[in-house]
Structure 1
């Protein structure tokens, strides 16, 4: 379990993290989201002792990271896949890490196979592609078979097979009762992976909720309707809090009325229905609605 209590970090006059509190619980994948500059990476660095909090505290399994007797066996971390000795081979990089914690060399071979880097294990890490570097970073995070995983953009640079593997792996890790904190800007991938979501914006917690609850709270459900009497049914469904969007001669979308109510109205007025399909909003839509006012580095809109 990861627990942050009133966590804050200043860099000069800038508050990178401002009174952040949350709990990352075992047995689920917790997504860590936010725009660039939101404070995610700084928060992760404070969790593992790379940055010292200006205020508050953060613990892993009840202890500060720096007090853990064997950190690699407690917490697996991927913050910067490029943070390796470029002259070492992947195998020797992992062996050097293992030696600091008394981890047997057989475990090095296991994580090499697990991360799919067996064919390049004896090549220098400095020659690795972005994707291979990510796989080596993931292998390093798994080296101590830790109970807690903290992964910052682990699928960056991976091919579709690698992205799928990371998704399956973190979900399996959570199913084993491990604590998983996963940061990513890929909303479609996060929606398939995370159970719970913490969203930061300008250094503050904007949301801390189960993924499905977050999507429901920040998006609208649209119902796609198809009927040969579209105009008649649209007139019956219409109301002051209802939005009706015509999409064709026999189809329209409805926002503000649940599918069951539309079906009841169609039956009541003897209007045939050929399609009645509710579609909930996406995590991307919820994220954009939630963080719209918290984007520090905003691109110019393209006409």
Structure 2
């Protein structure tokens, strides 16, 4: 099943995608409210949407929101180590990773209030001149749990969605210098969508036990990255086992895969194939993510809002 949250003019509503239409549920029903078990409630809602929808609307007539517009929490992993090596290379650092990166997957907490829909405009982060995209996949937790086992943790995932981790690289340099984690560099926008695609729908893309759908990113219709979710160094099962260690995952939590290698502008700063690229994202640029079985996001970058600078301490 492909589930969306949409606004047809009367406020947000959950619906089931059926071809080029969406079959809406009652306004009081959210996708988040349908999670919490092994998928039975979501399956029943899908049957109800097919049998007796509240409304049937063409996809072209509605605005798609993020499938889970305000997740309980968002954790973004770093499961493609070649992405990290590419960033190190761009920053003039050795691509030999410190051993800590090989011991556990890394992740940080992101901002649920920053979530935007798959076709929403995205302003540049205030004060940033090095604004970037990141090509990722988000897993949505359907059934909560803690201290999950890496061999069975993926059973807690109800489905997947595209995830664009917009990043202000200049702010990130300050965050890294301060050394207490991601701050304003990751705070301005996170794209989720266009749909929450259930695990069963994606089974045709599974190879050797792993989901292997192809992913790509374009800027102004120029492809900057292409890869596969199967290339993760840390699997989703391992990532979920680690992030749930000693704490609770709850239905609706979103867990990012980390960036597909090459899936951000930073990795291409000094590569020959990007020699003619015009630089960091600018107002008017069109950024698109695509994934086999997941669909496509397409968004326009807008100018940064004004802000009042702070006085530095002496």
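What follows draws every value from the coordinates through simple rules; no lab data is involved. Since the structure is predicted, the reported quantities are computational estimates derived from the model, not experimental observations. Cβ atoms are built from the backbone, for glycine too; each structure is taken alone.
Taking relative contact order in percent (Cα under 8 Å, 6 or more apart) as the criterion, which structure among 1, 2 has the greatest value?
Details: 1: 21; 2: 25.
Max of relative contact order in percent (Cα under 8 Å, 6 or more apart): 2.
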- For distance in nm of label points 7 Å out along Cα→Cβ at positions 73 and 153, structure among 1, 2 ranking highest is 1
- P(r) over Cα pairs in 10 Å bins from 0, in percent, for residues 177-280 alone computed as 10, 33, 38, 17, 2: which structure among 1, 2? 2
- Out of 1, 2, choose the structure whose coordinates give FRET efficiency 1/(1 + (r/R0)^6) of positions 113 and 145 (r between Cβ atoms, R0 = 30 Å, to 0.05) equal to 0.75 when calculated. 2
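Of the structures labelled 1, 2, which one yields -10000 when helix-only ellipticity at 222 nm (-39500 (n - 2.57) for each DSSP H run of 4 or more, over all residues; to 500) is computed from its coordinates?
Working: 1: -10000; 2: -3500.
Working through the options, I get structure 1.
When distance in nm of label points 7 Å out along Cα→Cβ at positions 17 and 225 is calculated for each of the structures 1, 2, which structure yields the highest value?
1
If FRET efficiency 1/(1 + (r/R0)^6) of positions 105 and 161 (r between Cβ atoms, R0 = 25 Å, to 0.05) computes to 0.35, which of 1, 2 did it come from? Don't skip to the end; give the middle numbers.
On the way: 1: 0.35; 2: 0.80.
It was calculated from structure 1.
If distance in nm of label points 7 Å out along Cα→Cβ at positions 97 and 209 comes out at 2.0 when worked out from the coordinates, which of 1, 2 was used?
Answer for the origin of the read-out: 2.
Quick check: 19.3, 67 is what I get for Rg and Dmax of the Cα atoms in Å, calculated from one of 1, 2. Which structure matches?
Details: 1: 23.9, 76; 2: 19.3, 67.
Computing Rg and Dmax of the Cα atoms in Å on every structure in 1, 2 gives 19.3, 67 only for 2.
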